[in-house]
Structure I
Amino acid sequence: MSENHQVLFRKYRPQLFQEVIYQDLAVSAIQNAFKQKKIGHAYIFFGPRGVGKTSIARIFAKRLNCKTPENNEPCNKCASCTEITRGISQDVLEIDAASNRGIDNIRELRENVKFAPLTGKYRVYIIDEVHMLSEPAFNALLKTLEEPPSHVVFILATTEFHKIPETILSRCQDFIFKKVPQSVLQKHTESICEKENIQFDSEGLFWIARKGDGSVRDTLSFMEQAVVFTDSNLTGKNIREMVGYQGIDVLSNFAKALILPGTHNKIFEILEQLYQEGQDLYKFIWDFLEFLNTALLSLQNLLDKDTANFPAEDIEIIKKEYREFNLETINLLAENVFNMYDKINMMRLRNSQEIKIYLEIQFRKLLFDLEKPTVSGLMKKISDLTREIQNESNTLPNETNIPKKEETKSTTKDGLSSSDKMEFFVKENFKGTDVDPSTMPEI
């Protein structure tokens with residue numbers, strides 16, 4: 001690797017407002033402030049990590065001190081812009097609140113704000129992870145925010161907005177930064193691959209964008225790792241190995257082994273195979289849960305390919321193979337699998353053998369539960385049987401000459417009629433289970 005190599009997330013850090021991805025609300029508000037010449041003295045940028053808070057803060061600082069701005073954008077050519085881009089400007093100070101969280105650090109900052117900027121119009125203080133400041137430090141900062149010098153602008157960035165005192169919030173303008181959608185991240189990585197001459201396919205970029213989880217920085221960091229791992233060949237097959245995805249066939253076969261009769265032994269064979277291969281069973285259970293949820297969304301026609309957790313090719317397989325399966329059964333599976341995943345986390349099972357034994361026990365129990373008749377299924381059978389009897393009775397000849405006996409309810413020794421006794425039996429044995437009243441037959 002070249003000594004001058006620059007990692008992707010730094011190489012492609014936005015230098016203009018128009019280069020920022022998916023933060024149109026914050027960008028447009030800041031640009032409007034420049035148009036109307038209404039620059040505030042303190043701002044708070046809050047949102048998830050890696051979505052552009054610090055990048056926009058730097059662009060903001062460049063635009064404040066730019067000598068020749070163009071269309072509300074910094075020129076990136078003047079001395080002030082180039083110094084800020086290189087991180088050597090004396091008028092823009094970035095402070096990490098996580099490592100400078102004490103009151104002494106804020107007192108030093110208060111002493112420095114009185115000095116005029118050296119080359120630009122403003123001194124800009126960018127305080128990252130501001131929620132990490134101690135309570136005395138916040139109190140010390142409050143006085144400066146109340147009466148700041150006219151040449152000072154504060155930009156506070158945080159991922160935990162709720163930890164900032166109300167007294168600080170009330171003195172700042174706040175901007176919300178959102179997670180970047182997976183489809184937008186995928187397009188962004190595709191454009192970078194084309195610029196860097198990196199081979200790729202759509203599935204490979206899908207897994208990279210999914211790994212980023214809405215963060216541009218995390219996406220490009222993982223992409224950098226993937227480029228080295230795959231020798232600049234970002235195909236779905238190569239990236240699947242990196243993220244530990246077993247493939248749609250394994251997940252589909254596992255689900256069918258749970259649902260279809262006569263195939264239950266396949267469940268334990270798959271678990272044993274994954275264990276012997278050294279795969280992460282905890283992650284496999286989560287992948288299986290996502291698979292079941294995707295199948296449910298597909299059955300309900302609610303599946304959106306742009307937000308789905310599986311590649312487009314796998315989505316088509318799920319739609320094709322699971323359109324005839326029972327919605328109630330898959331929902332029951334998903335609920336039980338989620339409980340397994342949650343209990344593994346609560347029990348802090350980290351040893352793979354412990355997780356394997358626990359899963360085998362739980363899946364055996366789940367199989368027993370699936371073999372039991374559901375209340376809705378039982379009611380449907382009774383309803384069908386009642387309807388069939390009624391249809392047969394309608395076909396019998398009318399015996400008008402036979403005197404009708406007075407209809408009476410047969411009662412038992414305890415004074416309950418047979419219909420009441422059946423209703424009592426169903427309620428006692430199946431209480432706590434939801435039943436659709438429309439499926440209840442007239443008894």
Structure II
Amino acid sequence: MYLKRDQNGANASPTRRGFLKQFIGGATALSILPGLKVAGSGAEFAQAASRIAASEAVGESFWRLVKQQFIIRDGFILLNAANLCPSPHMVVEKVFNLTRDIDGDVSFQNRAKFDLLREEARKKLAAYMGASENEIAIVRNTSEGNNIIVAGLGLKPGDEVVVLDQNHPTNNVAWDVRAARFGFTVKRVSLRNTPASSDEILKAFRDAISAKTKVLAFSDVSNTTGVRLPTKELCRMARERSIFTHVDGAQTFGALHINLHDLGCDSYAASSHKWFMGPKEVGVLYVRRERIGEIWPGVVGVGWGDKVETSARGARKFETLGQRDDAAVAAVGTAVDFHNLVGPSRVEARMMELAAALKEGIARIPGARLITSMSPELSAGVCVASFDGLDHRKIYELLYVNHKIAGATTGGVRLCPHIYNTLEEIDRAIAALGSVVKDMRK
């Protein structure tokens with residue numbers, strides 16, 4: 001989804017019904033948060049939402065109120081959402097208060113409530129992701145979720161796994177390591193950094209698939225080039241051939257408004273700490289109901305049961321991981337509340353708007369070469385650019401040291417905006433990047 005700004009700098013709204021309902025329970029939480037930069041901003045946020053529910057546009061004043069829900073240091077521009085995002089006040093406070101509660105009384109009796117809180121968080125996650133509760137495992141991060149699938153599928157010599165060469169190591173090298181032990185083959189699909197169309201991507205995968213292919217594993221959005229894959233079409237292609245599809249959703253969970261049942265994948269792994277803006281060291285693994293039984297767990301611990309046949313319901317068998325940070329697990333539900341408060345479709349639209357503005361500005365810098373496509377069909381929030389002849393790491397360092405802009409050097413110069421950024425910050429980041437590049441070329 002991609003929305004254009006009107007002449008007043010507002011986003012054309014994808015919907016005007018149902019938004020107000022999302023504020024029931026959430027507005028109260030925002031209004032009592034401590035440390036807000038503007039007095040009463042939580043209440044203002046709720047009031048703005050009430051007006052938005054009946055309007056056609058979400059203006060910059062609303063997004064400034066959203067930004068105030070974060071404790072970002074003054075003057076800093078955080079453009080590293082592909083790696084780590086700040087959490088909003090309501091999530092930070094939830095983690096803090098629950099951690100304090102645990103440390104005040106570590107008894108089994110006091111901690112018993114976390115079983116219920118975990119299930120409440122699971123229920124919210126399932127609704128947010130378009131899945132059923134029994135298909136959701138709350139794990140520690142995308143890496144763990146990927147590896148559960150890599151290690152859990154029954155593969156043998158003669159079988160073939162097709163992966164995207166731009167996958168994260170946990171969905172790429174991890175397959176190589178298991179193949180070295182069990183004798184199956186890993187085949188890589190190579191794409192141009194900037195594909196011309198979704199059809200080009202689909203053809204590359206179609207050509208790679210053979211009668212031996214048992215698994216198709218790819219990233220929804222690449223963290224190295226920012227290319228967005230036609231995930232639904234790839235999953236349909238695989239299912240027609242009885243191929244298991246695993247999607248690394250690290251760069252889409254919390255950024256794009258997803259519905260996993262509609263997407264059609266067999267499994268999907270993601271982290272809370274990136275675009276979802278949730279608590280740290282918590283992740284999610286979705287496994288389609290019909291596929292849960294064929295995947296072996298990576299860890300068997302308390303919660304599995306006393307027999308080989310687990311007593312854990314559904315995908316819960318993948319989360320018997322020993323002692324967890326109960327406060328962080330519970331606070332995942334609060335992060336869902338925040339997304340529902342803003343509206344998942346609005347989060348996506350705003351992220352896409354900021355990314356488009358950033359790419360347009362970078363493209364105007366002399367010597368810049370965009371690696372990420374300008375097309376919303378082929379991109380999301382990950383924006384990568386190259387500056388031939390210049391040291392990308394030095395650009396990255398100078399942006400932070402001299403301009404307080406946080407980015408990354410993954411794939412080039414990677415800048416990834418999210419809803420806590422403003423259009424003014426995007427303009428400042430573009431100007432700063434242009435200045436750094438100009439000075440380095442002198």
Structure III
Amino acid sequence: MKIRFLGAAGTVTGSRYLLTHEGHSLLVDCGLFQGVKNIRSRNWKPFPVDAAGLSAVVLTHAHLDHSGYLPRLMREGFDGPVWATSATRELVDILLEDSAHLQEEDARHANKYGYSKHHPAEPLYTADDARHAMKHLRSTGFGEPFAIGPYRVTFQRAGHILGAASVCIECAGQRITFSGDLGRPDDPVMHAPEPLPETDWLVVESTYGDRLHPEHDPFATLADIVSRTAARGGTVLLPSFAVGRAQTLMHLLATLIDERRIPDLPVFLDSPMAIDVTGVFRQYRHEHRLSQQACDRMRDAVTFTRTPEESEALSGNRYPKVIIAGAGMLNGGRILHHLLAFGADPRNTIVIAGYQAEGTRGDALLKGTRSLRIFGRDAPISCEVAKVDGLSAHADYREILEWLRPVGRAPRRVFVTHGEAAAADSLRQKLEHELGWSAVVPEQDETYVLD
């Protein structure tokens with residue numbers, strides 16, 4: 001058996017791991033590359049192996065850096081099944097269509113205003129492509145093994161978001177486990193990851209491989225930000241991932257309003273995708289910690305805005321309020337229109353409440369940039385830029401080590417992926433020094449023989 005690292009090697013995004021054995025090939029995750037332009041450009045390159053020859057795709061979870069390349073893979077010739085947990089299948093349906101619509105809208109906008117170097121600008125894939133990809137999705141439950149040729153595949157809960165799984169694959173008497181994106185043991189909404197089983201080989205994420213999450217109380221931090229912004233008559237912008245983060249923010253804001261820790265401001269969820277995800281969140285209540293009452297309150301405390309006209313009306317509304325909108329790293333979506341409308345006013349605040357990949361607009365704001373390139377023009381940022389820690393859906397390095405430590409037998413080798421270079425290498429060193437495990441940070445397109 002061999003493994004080839006087609007993505008998430010030396011970078012956080014683009015998770016794509018190719019397993020091959022005796023003519024059978026299995027792709028674990030099929031993600032988009034995101035972040036700086038030279039990383040994003042990899043999405044446009046031909047897939048490095050014959051897509052038609054793949055036996056199947058297995059998804060760890062629904063986030064686009066793990067699932068967002070599927071429609072393009074179909075264009076490249078893949079026509080097999082895509083396996084996921086039930087909740088992941090529901091979420092992928094929502095995310096892929098939204099991703100396609102955003103790309104189509106961005107291409108139309110670029111053609112209208114002429115800021116693309118390509119004439120005409122085209123989307124990476126269309127909504128029709130996304131709908132075609134969804135016809136290939138197959139779902140199964142956690143702890144229910146299934147076969148793909150010589151591979152025996154089992155999903156186990158990883159926390160992180162609804163449906164997220166670590167994937168255990170057995171083949172030719174060996175087991176390789178992919179951590180997927182690993183959640184946190186004390187996440188305010190999601191359950192803790194299930195224990196790691198003994199495994200011969202391990203592919204582990206390292207998003208926070210060189211960092212510890214601060215011990216700050218996110219409720220208190222968010223309450224302070226909202227209160228001081230409201231006091232000066234401003235609007236709070238919360239760029240958010242539609243899956244997980246938006247629902248957590250809704251829960252926090254509803255709780256703070258009920259506890260009278262913030263003014264009873266109007267709160268808007270301005271993301272059709274996040275609205276749809278909230279419905280799935282309520283449907284799969286057994287996969288998270290919130291009670292039915294908490295889910296109902298979270299929904300009732302927020303006004304949903306679906307249509308472009310409703311979103312435009314929000315941008316023209318100068319009364320104090322909170323707007324939750326995508327995209328979480330400010331790399332697209334309605335949040336950019338709101339940033340154009342509210343970003344130049346010092347009464348307002350934009351709150352960064354999640355991981356920001358290198359090269360994204362969110363990353364630039366945290367590094368002090370006060371002018372952003374949006375829709376082909378430079379937009380001044382004079383509003384307050386604030387940050388809420390403690391809401392990450394990713395385990396930090398201590399939590400990763402605590403997840404790994406109880407396993408009875410050390411893996412023969414650990415492949416450290418899904419992290420910026422410094423984070424991945426820092427986790428590699430910790431695995432070697434603290435656990436005594438053999439670990440390596442693979443490079444893009446590198447192949448290892450698992451024997």
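Each reported figure results from applying straightforward, stated rules to the coordinates on display, with no laboratory input. Everything numeric here is computed off the predicted structure, so don't read it as measured data. Cβ atoms are built from the backbone, for glycine too; each structure is taken alone.
Computing mean projected area of the Cα convex hull in nm² gives 35.4 for which of I, II, III?
Details: I: 35.4; II: 22.3; III: 19.9.
Structure of origin is I.
Going by distance in nm of label points 7 Å out along Cα→Cβ at positions 100 and 356, which of structures I, II, III comes out largest? Kindly include the intermediate steps, with their values, before the conclusion.
Values: I: 5.2; II: 4.3; III: 3.2.
Once distance in nm of label points 7 Å out along Cα→Cβ at positions 100 and 356 is tallied for I, II, III, the winner is I.
Quick one: helix-only ellipticity at 222 nm (-39500 (n - 2.57) for each DSSP H run of 4 or more, over all residues; to 500) came out at -17000 when computed from one of I, II, III, so which one is it? Intermediate values should be presented prior to the final figure.
Working: I: -17000; II: -12500; III: -9500.
Checking each candidate, the match is I.
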